[in-house]
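What follows is calculated from the coordinates using simple rules that are stated; it is not laboratory data. Given the structure is predicted, the values throughout are model-derived calculations rather than measurements. Cβ atoms are built from the backbone, for glycine too; each structure is taken alone.
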Structure 1
Amino acid sequence: MKRLPPGLAQAILSALWVLLIAAHVGGVIHLTPVQRAEAWLYDAWLERTALAGFDDRVAILDIDEASLKSVGRWPWSREVMTTLVERLFDQYGVAAVGFDVVFAESDTSSGLDTLRQLAQRDLAGSREFQTALKQLAPQLDYDARFASALAERPVSLGYYFIPEGYSDARTGLLPAPSLPLTAFEPLVPGTPPVGYGANLTAFQQAVPAAGFFNMRADHDGTARRMGLVQPFGEGYYVSLSVSSLQVAFGGDPVLAGVDRRSILGREYVSPWLEVGGIRLPLDIDGGVHVPYRAGAPFPYISVADVLSGKAALDQLENRIVLLGSTAPGLADLRVTPFSNAFPGVEIHAHLIAGMLDGTTRVTPPWSDDARLVAVLLLGALLTGMLLRYGPTIGLAAIVALLALLLAAYSAAWTRFMVIPMAAPMLTLLGLYALNTAYGFFAATRSKRQITKLFGQYVPPQLATEMSRNPAHYTMEGQSRDMTVLFSDIRGFTNFSEKLPPAELAEVLNAYLSTMTRIIQQHQGTIDKYIGDAVMAFWNAPVDLADHAARGVATALDMQAALPKLNEDFAARGWPEVKIGVGVNTGRMSVGNMGSEFRMSYTVMGDAVNLGSRLEGITKQYGVGILATQPTVDADPLHAFMKVDDVRVKGKETPVAIYEPLGPKDGLDEALRQQAAEFELAYAAYQKQDWTAAEAALQALNASAPRPLYDIYLERIAHFREVPPPADWDGVFVYTTK
């Protein structure tokens with residue numbers, strides 16, 4: 001069988017992939033991975049943008065373990081519920097109450113029914129019994145008392161609908177529909193319910209509103225959306241969050257309608273709901289995306305505290321209160337993007353807060369058409385670019401197109417719309433993966449090339465590792481956080497004058513080989529040798545999250561290697577070698593730089609220059625190594641002693657410089673104590689407390705003399721003679737490199 005030309009085969013594979021995704025978007029097939037990707041993108045964006053902070057408009061009245069322990073097991077008597085309602089409104093002055101529970105059964109705990117049966121059978125035998133029963137009946141009829149407490153108060157009861165496939169029972173009294181069936185001509189709510197569980201007639205007739213508290217769950221069981229309206233029977237019913245907001249605003253009727261919009265000759269219909277003057281756009285199925293807030297924005301108040309009068313007034317007054325439960329066995333726990341055990345009652349609270357703020361989100365009716373166009377158009381565009389220009393240009397194109405899709409997603413999000421973008425994104429990613437697979441036969445060549453390019457800079461083992469995944473590494477310029485190291489032999493001019501050229505070359509070769517070996521042991525990249533100086537860096541081309549610690553460890557090992565190296569030099573009659581090392585961490589530009597005649601893989605930038613300056617001033621302080629604040633901040637493994645705050649030549653911003661002492665684990669306690677005492681002396685010096693600083697430095701010099709202490713003693717003596725200006729900030733200024 002004749003093989004297809006490579007370009008044609010790539011085009012056919014690409015077209016099949018695009019059509020597969022397009023079929024999912026068009027509803028022809030269902031691809032679970034695409035659906036999961038949509039959910040992941042939504043959850044990630046929600047977590048990134050969710051509002052944080054406390055919301056003082058909604059409170060959750062919690063039937064918690066303490067309440068069950070105080071009152072008894074649920075359901076409680078209507079007498080307790082009557083007391084609770086009266087306290088909420090009369091003592092705490094709440095704005096409205098929504099019940100995320102159903103009162104479906106009568107309360108017979110008072111024994112009133114038994115007394116009435118006795119009276120009917122004339123077993124009491126006296127008119128006094130009949131009279132007493134008539135007087136006691138209103139007090140013993142707990143249901144009637146509860147209904148009376150609910151009456152003429154802004155209360156919304158809760159109920160639930162029973163979906164198809166479950167019982168078709170219809171218990172209790174369903175409230176009158178909030179809207180007629182003609183309110184949403186195009187609404188597509190899905191499969192209608194077949195039954196309901198509602199409250200007793202007396203309770204339903206007493207309250208101004210009621211709402212269903214059914215939760216929606218996506219394919220993965222996560223509650224991201226919530227229906228605000230539900231058709232049943234002769235009309236539309238509203239959710240508990242809507243009815244609670246309705247009674248809080250005075251109980252005016254809920255309004256509804258549709259907006260029609262024509263785009264490119266196609267008409268789209270967007271339903272909406274209006275509650276208390278707040279207009280809420282709806283999805284085509286009557287739902288919205290729940291505007292979850294981060295953290296714990298709503299206070300939870302135990303019912304036991306309200307019944308005992310211990311609850312704080314400022315947690316309840318003028319708030320919309322939702323009654324629900326978090327007690328084990330009663331809790332209505334849901335999976336949300338923020339938690340796998342999220343109280344259902346709090347979802348209603350997030351919805352109410354979102355409706356008040358206008359932050360509920362919907363998926364516009366044109367989103368599927370827009371996604372289908374994006375899949376087909378972007379798929380064709382990227383396929384053409386990959387076939388013509390190859391994976392390198394294709395990578396730039398896919399990055400740009402993905403950024404464009406994310407920007408569109410973000411723009412829609414800020415307008416409180418959710419437009420699924422995972423399908424177009426997966427179209428691009430899949431196309432790139434399919435087309436770059438054709439580069440498999442070039443992999444061996446790429447491995448050899450990467451080894452050749454980087455073998456002179458990095459240790460052999462790193463070059464081998466890089467060759468396994470050459471696409472991950474590049475010599476092209478890029479900006480990244482890195483650590484750079486500069487080392488130099490002190491007094492090299494005098495050093496070189498003592499040796500003939502041949503021996504000087506041997507000395508340098510031995511010295512540089514030792515230092516290079518140490519750098520490579522810590523996976524550093526050799527940048528260059530400048531005479532006796534060595535420049536190295538970390539975190540390029542190989543990613544090293546601990547690059548700062550590696551740079552510091554290298555500097556310490558370089559200093560630690562000098563005694564043995566000098567011992568060998570002394571045996572051959574060569575002078576002693578002393579070096580200074582500067583280490584800095586920061587943003588640097590790295591890549592293959594140079595001219596058409598010669599290129600070099602190197603780093604550039606202010607952070608590199610500062611590292612070079614540090615090496616130069618080590619001798620000013622009589623220390624072997626200096627590191628900057630960014631290096632200290634990025635290195636959790638080593639202990640440091642602050643040496644000074646300086647302004648190096650060419651920079652106005654002060655730089656804090658430190659001397660690395662060694663690994664934190666196992667650091668000599670005497671050295672740790674000396675460092676602490678010096679930093680106290682330095683703090684006194686910066687405060688211009690010359691006496692305290694001088695005494696501390698002299699004590700340090702007496703126990704373990706160092707040139708560093710003498711430097712500060714000289715500065716103090718100078719400042720006593722010539723006091724610093726009034727605006728002196730304690731920073732030492734270097735005017736030379």
Structure 2
Amino acid sequence: MKHILTIWCLFTVALAAQTYKIIGPQNPKPYESTALEELHEYLAKRVNGDLTVGDRKDITFHVGDTALAAEHGLTSTALPDEKWIIKAFDGDVLLNGGGTRGALYAVYHFLEDCCDIHWWNEFEEYVPPASPLALPALDMEGRPFFMHREIYRTGTGANGPATLARNRLNSNISSGIPLQFGGSIDFGALKPHHTFFTYIPRDQYGKEHPEYFMMDKDGKRVWDNPRTQLCLSNREVQSIVMEKMIAFAKADQAKAKSINYCPPMIYDFSQDDNEEYCHCPECTAFSDAHGRSGLLVHFLTPICERLAAEFPQLFVSTLAYEYTEDAPIGITVPDNLIIRLCNTKSDATRSIHDSRNAFFRKQLQSWGRMAKRLFVWNYAITYTGFTAELPLANEQHFGDLHRILAENHVSGVFWEHEYEYKADMWELKFFLENKLMENPYADAEALTALFMDRYYGPAGPFIQKARETIAAAQRKEKALGLTPKLNNFDFLTDDDISLCLNLFQQAEEAVKDDADRVARVHRAQLGIDLLICYRSRPVPHYGGNDTETGTSAAASVKRIQQSWRQWVQHYDDRQNLTHEVESVIQPFVGAFTPPTELANRSFSYLSAGAYSNFDSRNLQMVDDAEASTGSAMRIRVAGNDMYSLPLKFGAYDRSLQKDLATATIEKPPENRGYHLFHLGKVNVAERTVIWINRAWTIQCEVMQPILCNRVFDVYLTFKFEGPMFNKDQQGENYIYSDAIYLVEQP
């Protein structure tokens with residue numbers, strides 16, 4: 001074993017040879033070993049020839065808690081957590097920082113700020129061509145502004161730990177960050193949000209203690225419906241939550257000690273994901289006096305006090321969300337209570353300083369005055385099915401947003417940014433979110449220019465002009481919230497789209513000999529291409545009334561088929577994602593076999609590619625020759641669970657918060673194959689969703705303008721396979737669904 005970890009790098013070039021050393025501590029900690037390895041790997045890629053610092057050659061890099069760090073009082077324990085130092089002492093350069101992430105951040109800042117190396121995602125990076133590197137005398141330091149920094153994504157798994165550390169993200173609710181990449185600010189034992197029923201499970205307490213759950217407006221305690229909350233004036237509920245939270249903390253501390261791992265810091269207790277709240281007399285009286293958030297904070301105060309007494313280093317967190325968004329009245333927020341304010345009502349097409357966003361500014365200022373620990377939950381997506389990938393130049397306002405967060409005492413920022421493989425300009429937005437969480441006062445325009453140049457090369461100026469075209473057009477839109485409709489994107493006129501197509505054509509021409517950058521140009525164009533397709537045939541229609549409108553979709557379909565299918569091969573879940581791509585474009589190119597029962601009817605249909613998947617472990621898009629479009633959503637039935645019979649499905653109006661129709665399949669049909677099941681007559685409104693199974697893990701938005709404000713006879717198709725449904729079959733049990741049919745009334 002080496003007593004001093006020394007990595008020698010020797011490069012020979014035509015005129016000269018340069019030798020530099022990288023030295024670590026005698027016994028490097030896991031994150032110091034990673035920092036050493038990363039510096040070694042990327043300097044080897046970047047430097048060919050002399051590496052000089054302040055005109056000195058023969059540089060020695062000292063990474064982590066080395067003797068040089070101790071000599072100058074710059075060890076990880078002497079520096080504030082996450083602060084990083086890059087400092088030259090003649091021919092020696094120290095790279096170190098505070099806590100478990102400081103040394104890593106020093107190395108990554110050196111590679112990024114001094115060597116012009118950037119990491120865009122798990123599979124793309126930028127390293128300049130290897131060449132000599134002349135640096136000035138180095139004396140740099142910094143510390144991320146926000147204590148908690150996270151970007152959450154789904155659809156392709158969590159961001160990898162190396163990508164997180166390289167971009168100075170320090171939390172990952174999906175799977176944490178291992179210690180070799182600095183560890184993370186973790187949530188303990190439970191999921192990090194919507195945890196009411198993790199502490200008080202409905203099936204465990206409901207029958208014997210309905211008083212633990214909310215009272216509705218009619219005076220009934222609601223525990224046997226997913227759309228419920230807890231009764232926060234109930235002291236027994238408070239006692240149970242307190243004891244469970246303390247038990248979770250003790251168990252987590254012991255586990256972390258046994259495996260030499262950083263223990264969790266935060267324990268969440270927050271409302272379920274709906275707009276309901278308790279109407280009992282006690283909750284109502286307190287809420288009337290102090291606000292519904294006041295009731296929640298009042299409930300949590302004794303729990304926070306108990307946690308502070310036993311574990312002063314830990315925090316409780318809760319959401320200011322839906323009915324608790326407004327700050328409380330006359331209530332003190334405990335210092336160890338993290339308020340996570342959800343930015344649900346802002347208009348992403350406008351700056352946070354715009355009059356349209358006054359509501360969130362007021363909330364932010366109110367909570368900022370009251371809460372010592374205020375986190376903000378931002379949304380970089382939309383929730384209306386296919387609109388997540390449509391063009392939205394909200395990155396134009398990221399700088400304003402992060403600065404106002406900093407000015408209102410926010411200490412944590414969480415970006416919800418799902419579906420990387422299709423989300424509009426995900427790579428650019430991810431880059432800006434990272435950089436502005438680290439430094440909210442950074443120049444967002446300069447950062448955008450840097451990204452455009454390094455990521456797209458000569459294509460960058462054309463793509464930037466396309467984004468500016470979209471940004472200028474969207475200023476004409478009245479509002480675009482979290483649940484837009486297709487016609488909300490009408491701010492992009494045919495002329496705007498033609499201009500964007502021309503700019504993307506020039507971008508592709510500028511990098512035509514660089515296959516990777518051509519793929520990136522097509523990736524940036526995906527939103528425009530999909531918008532063209534959706535406008536040309538918003539919903540596939542059968543029965544002689546299927547006309548195309550707007551810009552021809554032929555070229556867009558061809559580009560999507562080639563480029564999007566190619567792009568999703570980057571991800572582990574490439575099989576499922578490829579099926580999604582095929583299903584999305586199927587209505588524009590694919591064959592369709594209608595059910596025989598509807599052969600003489602006029603109807604619109606939504607294929608399984610339009611379904612949202614909220615359980616990727618048990619739900620999967622698959623090829624199926626028997627399906628009307630060639631693919632289907634396959635539901636894995638693992639025994640007597642929520643996917644087994646009776647199978648429920650229905651239509652729900654999110655605006656009215658009521659069921660429009662429900663149906664149940666008690667037993668499978670005697671004949672194999674797909675069968676048509678009648679849901680009922682549905683008056684499709686702007687926020688109608690069709691759901692499948694008791695947990696609603698399959699949902700389909702039915703709110704395209706061409707369908708809204710019309711009554712349809714709605715049918716779904718299902719197929720049942722496996723020994724649970726057919727005694728002569730073996731293997732696993734599956735239920736398949738391939739389409740929803742909206743049949744026009746005669």
**Q.** Read-out helix-only ellipticity at 222 nm (-39500 (n - 2.57) for each DSSP H run of 4 or more, over all residues; to 500), computed value -9500, structure in 1, 2
**A.** 2
Q: Have a look at 1, 2 and say which one yields 38.3, 135 for Rg and Dmax of the Cα atoms in Å, as calculated.
A: 1
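Can you say which of 1, 2 returns 24.1, 72 when Rg and Dmax of the Cα atoms in Å, for residues 213-564 alone is computed?
Details: 1: 32.4, 107; 2: 24.1, 72.
Clearly, the read-out refers to 2.
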(Q) When distance in nm of label points 7 Å out along Cα→Cβ at positions 317 and 349 is computed for each of 1, 2, which one produces 3.2? (A) 2
Q: Of the structures 1, 2, report the one carrying the highest value of relative contact order in percent (Cα under 8 Å, 6 or more apart).
A: 1
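If you work out distance in nm of label points 7 Å out along Cα→Cβ at positions 477 and 493 for 1, 2, which one comes out largest?
For this comparison of distance in nm of label points 7 Å out along Cα→Cβ at positions 477 and 493, the top structure is 1.
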Q. A value of -1.47 was computed for log10 I(q)/I(0) by the Debye sum over Cα atoms at q = 0.23 Å⁻¹, for residues 605-692 alone; which of 1, 2 is the source structure?
A. 2
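Looking just at mean count of other Cβ atoms within 10 Å over residues 253-260, which of the labels 1, 2 belongs to the structure with the highest value? Could the numbers behind the result be given before it?
Values: 1: 15.1; 2: 11.1.
Largest one: structure 1.
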Q. Distance in nm of label points 7 Å out along Cα→Cβ at positions 405 and 421 was computed and gave 2.7; which structure, 1, 2, did it come from?
A. 2
